[in-house]
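Values in this text are rule-based calculations from the coordinates and carry no lab data. Just so it is clear, the structure is predicted and the values come from calculations on it, not from any experiment.
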Structure 1
């Protein structure tokens, strides 16, 4: 399915904030030995925002972290996974791949001249 202008703009806007890029970097790397949360049984790379992400970002305010995760979630660049009362996040690699391909097709592949 070809992304429309609004979809591309929403994803590009979500990626335009340096803090959101840092969050996405952490989510792509995933759960490591420094994480404080127990691994999610179905999503072992998933991170818990307040136990894993917040401390790696210099202990930013929980409300600020929530806001940026919401922006990434609304752009469909991250996915939320619940386990009891705990919430985990993963990077949506399929959505990132589709965005990059749409961007490449639209802006980086020049049409063949006749």
Structure 2
């Protein structure tokens, strides 16, 4: 008996939240960071990845080392090394797969699908 709902590990189906989603642009839905496969309007069924390696927007001032923890700053829509930016705590989402330097605006991150 097949009791799984997704044939591909790290893929999840979801209903697009208010404002919809853009394919390839990370979206925090509940406590899970998802990279949608395609654009979807609010209320439409969509799919996306919650695990895997992605090149994402990074806080330019950060200079993470390889395997350093990565957090999602939802207000700035970017990955950061900061667990807290002085306001709302940032969500832990994975780790940096390569070092990045101060001034870089993107970084490679392994999303682990963690909820936190």
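Miscellaneous remarks
- Relative contact order in percent (Cα under 8 Å, 6 or more apart) derived as 27 - corresponding label from 1, 2: 1
- When Cα Rg over 2.2 N^0.38 Å is computed for each of 1, 2, the largest belongs to: 1
- Given 0 for helix-only ellipticity at 222 nm (-39500 (n - 2.57) for each DSSP H run of 4 or more, over all residues; to 500), calculated: source structure among 1, 2: 2
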